[in-house]
Structure 1
Amino acid sequence: MGEAEILARRAELEAAVAGQTICTRLAATAAAHGGLPAYSDRVDGEWRTLTWADTRRRALETAAGFAALGLEPGDVVALMMPNRSEHVLADLGTVHAGGVPTTVYATLAPDQVAFVASNSTARFAVLDGKDQLNRWLPVLDELPALRTVIVLDSGACPEGERFMTWEAFTELGRERLAADPAAVDARWQAVQPGGTLTLLYTSGTTGNPKGVIITHSMAMHECAMVERSSVLPDHSVGISYLPFAHIADRVLSYYLPVGRAAHVHFCPDPAQLTTVLREVRPHSFFGVPRVWEKIMAGIQAVLGAEQDEQKKAAVQGALDAGRRYVASLEYGNTSPPELAAAFERADAAVLTPMRALLGLDRVGQASSAAAPLPEEVARFFAGLGLKIFDAYGMTETTGAITANLSDSFKLGTVGRAFDGVELRLAGDGEILVLGASCTPGYLNRPEATADLIDAEGWVHTGDVGVLDDDGFLRVVDRKKELIITAGGENIAPSMIENLLKEHPLVGQALAYGDRRPYVVALITLDGEVAPVWAAAHGVDTTDLAALAEHPLVLEEVEKAVEDANARLARVQQVKKWRLLPAEWTAESEELTPTLKLKRRVVHGKYTDAIESLYAS
């Protein structure tokens, strides 16, 4: 696509979203589709649903409540809650009052909470309950700007004038809105497209997080770009389970539904995701790579335990038909009629029932982002007849700026640039982006902003990529995470790690070798798959630490390493490895809340283990 066409499509987008804010979008949706379901929470085993008219009315009440507490335009409200309707209402209420919401990851330690609240000069906080209070109470004395803490769980709300229950807050809002609706109307109508819609703090794989400024205009452009590529039905059904501190779920479960009058079901406990999937049967499903990997590992564990050889062969045959059919639809290929017919038979007899068991039988749009989806994972789900379209973007671009689409995709890539987005590669392969969804910078971090955005306005992503002749982008690795061995070889650790994680037993892996003579790896077991695998192989323990030392498990992990090495160049191969006794999680700090590796943390915590692999 030439520059003139890119600019023309950008102008079309500009015209489509001109003057829009999340406030005007909500008003239009409530007027046109007020009776349709908006957000559903499970309460005492039953789904409780707000309509779009309910959502707007309660957003205005919440705005009136914040105004009554003294919120001034531009004031920041910090939110630390799971995925639930009140989270959206608090966010919308803040925006309609002229304030700026920022969702804080619920896994942050008190000192990290203090940093975010101080950096953003948060005036108010809305917290879910005891766990979140325990992260804020130790640092409240360090936050003199913080006026009021609102707590959803009234039983956990401390005494004192600085604290208020959500119930009391919303009652205050109802009263004030009824008394003076014009005051709230004036506030939301004063919100401008160029105003800040939210601050989202990067999850901090290195150093302190940075507050990314996201404007209404940026979000409206992102929604318009995604809508142009969507194949979803009107008023589609979805599930929200990723944190609202994650840009993907903000766009997919908040900003987009407000415009599309979609119906979102909340799943605040990721452990319940499989249950909610089967109940809701969404039209779309987004998962970071680790979520797809865990679903795949669970399926593989069940298939591996199947004793009926005839049934197992039928399933494998159907999966093979699915893989071949999806591969035949990739960009530049043509699907022969006989392959399509074979897939239709396999889909009807085996694949659709399998997807139905997972709750994925209505999914017309499956996607992944946050990190490159391993190609083997994409091809596994292709076997199920489910095309997972990998996308690419970052918080600083308001989410996706490239994606694979139903009529143009290549598995193993993150697709092509959206309309209105310009991509180019720097001399060292770094991906550069220019577009209307790109941030103006980081809050109170001018030096970091200067590193992010160059003089011509291009955002420097920090990712290294390759563009093929058809414009499809492949992300190689993070620029600063490339391993340079003692022999001067440049190696992408994520490529090695993804190959290791293809084995169901492997939960996480870290490849290491910077300035070293060879690559080594630290490996953890998958906490859900390992016990199932152990039982199927006659191992009488489910304890991960014990499994990490069991000869059969070590032998199987050795096979995983050998299989990965067989697909790597000699300099990339893992020469030594160590199986660790515990999982890596966001709580134990090896992973970010979006399940990316914190390499510096792992390097620091496991220095002795790494050094031991080079000691002999």
Structure 2
Amino acid sequence: MAKPKQRKPVDEIVAERTDTPVWIFSLLTDFDIALFISGKHFRLYEKLGAHLVEINKIKGTYFSVWAPDARDLYVMGDFNQWNKTSHRLYKRLDASGIWEGFVPATGKGTIYKYFIRGFDGSAIEKGDPFATRWEHPPQTASIVWDTDYSWEDKTWLKNREKLNALNQPMSVYEVHLGSWQRDPSEPERILTYKEIANSLVPYVLEMGFTHVELMPIMEYPYFPSWGYQITGYFAASSRHGTPQELMYLIEELHKNGIAVILDWVPSHFPGDAHGLFKFDGTHLYEHADMRKGFHPDWKSYIFNYDRNEVRSFLISNAMYWLDQFHADGLRVDAVASMLYFDFSRKAGDAATNEHGGSENLGAIQFLRDLNDSIYTNFKGVQTIAEESSTYPGVTHSVEHGGLGFGMKWMMGWMNDTLKYFKTDPLGRKYHHHQLTFSITYAFTENFMLPFSHDEVVHGKSSMIYKMPGDEWRKHANLRLLYAYMFTQPGTKLLFMGNEFAQNGEWNFTKSLDWDLLQYASHRGMQSFVKALNKLYRTEPALYEFSFSPEGFEWLSADDADHSIFAYIRKGHKAGDTLIVILNMTPVYRQNYRMGLPFKANWKEIFNSDSKEFFGSGKLNPQSFAPEQIAANGREYSIQINIAPLGAMVLKQ
């Protein structure tokens, strides 16, 4: 093979045909390189990877890949019968460590990999970290593709800044695309993005959810990882079709006023041979120090956030999904594992930072850069941290020393709430303040209240089977739990199947048990969640002050003997004020005296005990006139009947 010509500085080159199968060509400018190596290039997907271009009326593909310690680097594929060394790329003469070149007569659909000679002579075959499409697993090659699409969601994007704001209702339906629904005639077959769109969009619209969160849809090799072990960060999973078909699904949701949040995993990646691990024969994307670079629980590798080029890669990836796929938000997975070197490690096994502390300072800076770049470049998007530690200021602005997230999962609330509801109602009076405690810190961050996939797997049981009692009491308890959730401060998230009380734990290998809807109890739960979503979306008091103490006030927090809770939710207007009353026992409380926030006539606008919801029908059809009898420290009060294991909402 002829020896490749010496690479010229990029500014001197437009394109140059050589006597080798790879032409000298670059999409990168000196400015691109400067940004990349300083950790500030956040649109690398426009330059690195495989790009379809035309040079001198000849169509082909420009390949570029970061592999600074490679001795040689080649592109191989179906276009050259997988010859490992016939198409050598050119290493740039600058300090970037990027290899690049133009291969004529390669086009969309070309299957390829990189063959790399490591610094020690090792032979390595890798997929393209920036590939926009990959082969269907277990195949592991990348595919030359594009992200061209004629979007029809301009109306949504124009109004997104208002609709997706933090003072608007946010009820999120978390979905695993591989198991939400499958073809009844072929249960083993996973549906395509388009097939899912045809049933998911009308269902979410009917149920009244405002957002859909998709569990990771970036390419991943191992289906039981649920998408949390990613190898193709820039590719929509081929299990469901092409990138354009995913765009169609997102577009259809947008056309119906439904926002889309993508689960994103910048915390770790698997050690699969074709992935990022030891990409050029060295620890390129991960820390070389395995106290920092290896996750003992997940047996995966942790990104080296101290490396500028890695930060450019990750932030570019976040921007890619917001830019090219019109995502409205990113839920960032496992943030706590990123923030601390001693996360899930035994004492003495963890690294420390330069000050001797456990905080990963590189990760902290990365998260700040991430959120700053997202909120600067995209109007109306939100980032959400799945973060379980007590790290301060997760949702505080970067300017004021925070991490800059829009919201954070309220894991403490979730744990305390489930622990309380698992308790037999007769003993709940001894655990009364498990439900009042969360308000003491509810406004320290912008919290989202989650009942996610993690709560219905690995022996934790389904939501309905966490509840004590017989069938009626289980369903009444679960309705009560959801009513408590939807009337508390904070945004909401429910995992698929929770809305109709799926009996079994989530099983990613099959469809949800939709046949349960033939039973009145499950239909009632589905109707209840639909009604809850409507209540949440139409009552400003439930969302206008989601993250501010102005919107919440206890009315009765200490009646442990009766296990009664009552609180006030407030909006901007006094006329929007709501009273929420919860009865945590199966005892029907008749003529219960309840104080009022102010003198007015009140009516019941919502009751979880409605027969429509599989309840007993103990409602309050009459309106309530205030009596000048003191109760709960208030001058005026009413007497009211409270259904067993019931939640009721009053409005003036």
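What follows draws every value from the coordinates through simple rules; no lab data is involved. For clarity, every value in this text was computed on a predicted model and none was experimentally measured. Cβ atoms are built from the backbone, for glycine too; each structure is taken alone.
Comparing 1, 2, where is mean count of other Cβ atoms within 10 Å over residues 394-401 highest?
Working: 1: 27.1; 2: 15.5.
Answer by largest value of mean count of other Cβ atoms within 10 Å over residues 394-401: 1.
As an exercise: FRET efficiency 1/(1 + (r/R0)^6) of positions 90 and 578 (r between Cβ atoms, R0 = 35 Å, to 0.05), calculated from one structure in 1, 2, equals 0.00. Which structure is it? List each step's numbers first, then the result.
Working: 1: 0.20; 2: 0.00.
That value comes from structure 2.
Match the computed value -12000 of helix-only ellipticity at 222 nm (-39500 (n - 2.57) for each DSSP H run of 4 or more, over all residues; to 500) to one of the structures 1, 2, and report its label. Can you show the working numbers first?
Details: 1: -12000; 2: -6500.
Answer for the origin of the read-out: 1.
Where is volume of the Cα convex hull per residue in Å³ largest, in which of 1, 2?
Looking at the calculated values, the largest one is 1.
To test your reading of the models, identify which of 1, 2 gives 16.1 for mean count of other Cβ atoms within 10 Å over residues 290-297 when calculated.
Working: 1: 22.1; 2: 16.1.
Clearly, the read-out refers to 2.
Quick one: FRET efficiency 1/(1 + (r/R0)^6) of positions 74 and 466 (r between Cβ atoms, R0 = 41 Å, to 0.05) came out at 0.15 when computed from one of 1, 2, so which one is it?
Values: 1: 0.45; 2: 0.15.
Value 0.15 for FRET efficiency 1/(1 + (r/R0)^6) of positions 74 and 466 (r between Cβ atoms, R0 = 41 Å, to 0.05) corresponds to 2 out of 1, 2.
Of structures 1, 2, which gives 20.4 when mean count of other Cβ atoms within 10 Å over residues 266-273 is computed from the coordinates?
On the way: 1: 16.5; 2: 20.4.
The read-out was computed on structure 2.
With distance in nm of label points 7 Å out along Cα→Cβ at positions 202 and 434 coming out at 4.2, pick the structure among 1, 2 it was computed from. Mind showing how you got there, number by number?
On the way: 1: 2.2; 2: 4.2.
Checking each candidate, the match is 2.
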